[in-house]
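J.: Below, each structure is written out as structure tokens.
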Structure I
Amino acid sequence: MNIQVKLEQSSQPELTGGEYTITTSEIYIDEDLDDRTQRMLIIHSVIEVYNRNWTHDKVEELTNYVQDALDQLEEIKGGR
């Protein structure tokens, strides 16, 4: 984890409570994986970062729902 603390003069501390955080994540994906697997791993990583308090099972469940919906879209588009 890379954490940096910075001091600054806030023009509106009432809006932030005196602090705010900007979180940056880097996702590294194996380029040798197929597109579907790469997409699934990216979705999983984004959900996991955004919902840090979720159990791994919940992250996997939502990942699978999103991937299933994207697969359905591809099937529909392929049928045109």
Structure II
Amino acid sequence: MKKIRKIKKSDQESAKKVFNLIINLMRECKEVESDLWVGALWAIMVNGYKDSGFSYEDFCHELETVSENFKWWWDDDN
């Protein structure tokens, strides 16, 4: 059974903190190519969904839904 955690007011700030920790680690470890970071982060993400009881179909649906939140990163390039 999939477990969906309740949203907390501090989530955005906590996510920003984690993002910055990972970005800083990536900058410090220049010997690791960006493609390897991407692969590792995808594996961590997939593992988190699986550990939370999401089916593959649930994961795919979440991926489609969440990806819409990041479209602006590409839109700002124009």
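J.: Identify which of structures I, II gives the largest calculated value of distance in nm of label points 7 Å out along Cα→Cβ at positions 25 and 57.
T.: Top value of distance in nm of label points 7 Å out along Cα→Cβ at positions 25 and 57, among I, II, belongs to structure II.
J.: Given a computed value of 3, 11, 15, 15, 15, 12, 9, 8, 6, 4, 1, 0 for P(r) over Cα pairs in 5 Å bins from 0, in percent, which structure among I, II does it belong to?
T.: Only one of I, II returns 3, 11, 15, 15, 15, 12, 9, 8, 6, 4, 1, 0 for P(r) over Cα pairs in 5 Å bins from 0, in percent, namely I.
J.: Sticking with this one: As an exercise: helix-only ellipticity at 222 nm (-39500 (n - 2.57) for each DSSP H run of 4 or more, over all residues; to 500), calculated from one structure in I, II, equals -21500. Which structure is it?
T.: II
J.: Given a value of 16.6 for mean count of other Cβ atoms within 10 Å over residues 41-48, point me to the structure among I, II it was derived from.
T.: Corresponding structure: I.
Bear in mind these aren't lab numbers, they're just calculated from the coordinates by the rules spelled out. Note that the structure is predicted; figures quoted are calculated from it, not measured. Cβ atoms are built from the backbone, for glycine too; each structure is taken alone.
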